[in-house]
Structure I
Amino acid sequence: MAFNIDLNLMNNQPPFTPDYPFGAAPAIGSVTEPVTGITWFRLPLPFALNHINCWIFGAANDCAIIDAGHYDEATKSIWQPQIARRKINQIVITHYHPDHLGCGEWLQSLTGAAAYMSREEHRIAAETRDMSDELEAQHRLKFFALHGLSGKALAEQQHFSFGYAMSVPHLPREPHWLVDGDTIPLGGADWRVLSGGGHSNDQTMLYESRRRILLAADQVLPSISPNISVWFDAPDADPLAEFFKSLARLRAEIPADALVLPSHGRPFYGLHGRIDQLVAHHQDRLELLLRLMTAPVTAAESLTPLFERELDDFQISFAMGEALAHLNHLVTLGLAERQELNGVMRFAKSSR
């Protein structure tokens, strides 16, 4: 499947609906076992995306935890009875975002388990933790101002903080590095490590070929697209290209009938159809941005047509990042070019 933009590609694709084989999701804190040896339960999140799926692989005497949840008292209280009745030997962190990493070191300290994550995700986590909220806000405001955010929307960003160090107070100790292509035993089964960019630099997914099960983390979600953003530390990056590359690889290497275990939403069948749907969604956003370029536009000017709803401070940060990811991808493809004038960056249709 080619992912270079074709403005007619997939515009007439039929609607796709994932097949959810296990019915409703468990309530927050409750557990279910959709597949033998795989326990599914949900942890709360303190924002609009109000849950994360966590997974425990294996029998009670030999378990691996996949992702740790946000660090807060509610999450820790839910974890306590789950770890009390099991022998946890491994903790896998799929990527550095706080809803996945937050309780990782806390769980490790309680269980004595070995921790696993990619070297790149650990590096990003350490750098993000070491940056003060004040310095992060300064960089973010300067970056957003460059890309056209102004007035009240920009001023309110000054009072908004991601609070990463509070959400991830400590990093797991002496982690084992997860490397793309490696196979690791988790909970009595062998899982192949698949790395993918876009949502995060080196997000880990896991595939168990015998039962055709893909733990997709945030890379393929059943009903929303993962956030694909450009941030101030890599202003010219093209994470959307990395996301497309990862989706193409998953479509080529993972069978269409694999069971997908996502970090948000419900387990589903229909991986290839969902990948096609995600690609079509981003193609549509790219086409929309090109239509907007009757005159040069800033990322801030593209927010209303791209998102079509009022955004709060938290959402504006991610929306700016998402808009820039699409604009940068158009630059990569040679369909748009950057034009900086009077300290503001605009994007225009390419003159080439």
Structure II
Amino acid sequence: MKVMKASALILSAAVLLAACQPKPKAAPPGPAAPVLAAYAAAKTIPVQIDAIGSAEAYNSVQVKSMVNGQIVKIYYRDGQFVRKGQLLFEIDRRPYEAALKQAMANLSRDQALAENAKRDAERYAFLVRKDYVPREQYDQLRANAAAQAAVVLADKAAIENIQVQLDYCMIRSPIDGRTGSTQIQIGNVVKANDVPMLVIEQVNPIYVSFSVPERYLADIKKYSAGDRLGVEASVPGQGKGAPETGWLSFINNQVDTNTGTILLKATFKNQNRSLWPGQFVNVALTLTTLPGAVLVPSEAVQTGQQGQYVYIIRPDMTVSLRPVVTDGVHERFTIIKNGVAAGERVVTDGQLRLVPGRKVSIKSPVAR
């Protein structure tokens, strides 16, 4: 009886011990999970800083009249592109032409008086040497001749001044640019250096100003020391056309303490005039290039409790979970700093159906 009880106890203990042993993990049952996949690729990519900027006119000129007068002609249309030196306005020239004629008449009169005074002084110079006249009288005549010569010079200066005013009656564009809305009309009377008659914006070339966090300032100074840095600007909503390319031309001399950013400016040739003053644009400042960077489609990178990871497809068409360290984004790809080698195949869609060791099938051709 005791033997039977002992045997029963041993058998029970064996059953309990077997139940406590861990069972080997079996491969997930069921058919292969359909997924999309892509190969990790090694490429040379630019190291860029992205920002939002705004375009600014390279030059902005307020056209004002330099003389008083009435507008008699306007030679451009609102919004027209004009060239430097192109005629814009004409102010009534008649008052200045009349003043010029009067000044020229005054010059002729004073030249005659000056010539006569000079001859008198020359005659008295001979007489004073013979002691026929007092020297004081000769000195007076000589001073009179010099004064008349000075009057002639003043007349010539007056003529030059009127000629300048006549030139100012023809108002020309000081720069190449696009005209804005005209502030006056034919028949209006303008005053010298008064309100602007027109604003001209130069858009070839053009500036784009943007701000970046101050943590990038050291890298910007480092890479711009050897060569000017390239900048790309694209207008949101204008499709996939090639962005405008320019170069970094200005770094502000202080950091904005309110925002913790540094103001930069880039210059663009803007030959196609795709950038417009006041327009908001997407800016990409290229610091340098990163050779041999491993890239995977951004949708391949997942985030879990332990951090970021990807599913790698092994040669036997099973998957393994691989932790990764990323180093930013380039276009639609994520840069893998550690965890994936170029040429390895990663899952880009269907991760929710996967566990490590499960077989997969590729739904579409692998994109390289």
Legend entry - Winner on FRET efficiency 1/(1 + (r/R0)^6) of positions 224 and 312 (r between Cβ atoms, R0 = 35 Å, to 0.05) once structures I, II are ranked, highest first: I
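I have 1.00 for FRET efficiency 1/(1 + (r/R0)^6) of positions 120 and 192 (r between Cβ atoms, R0 = 35 Å, to 0.05), calculated from one of the structures I, II. Which structure is it? Before the final figure, lay out each step's value.
Details: I: 1.00; II: 0.25.
It must be structure I, since only it matches.
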Legend entry - Value 30.0, calculated as Kirkwood radius over Cα pairs in Å, assigned to which of I, II: II
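Can you say which of I, II returns 2.9 when distance in nm of label points 7 Å out along Cα→Cβ at positions 168 and 248 is computed? Please list the in-between numbers first.
Numbers: I: 2.9; II: 4.5.
The read-out was computed on structure I.
Figure out for me which of the structures I, II the number 17 belongs to, where relative contact order in percent (Cα under 8 Å, 6 or more apart) was derived from the coordinates.
Numbers: I: 17; II: 29.
Checking each candidate, the match is I.
FYI, it's all coordinate maths here, none of it is from the lab. A quick note: this is a predicted structure, and the numbers were derived from the prediction, not measured. Cβ atoms are built from the backbone, for glycine too; each structure is taken alone.
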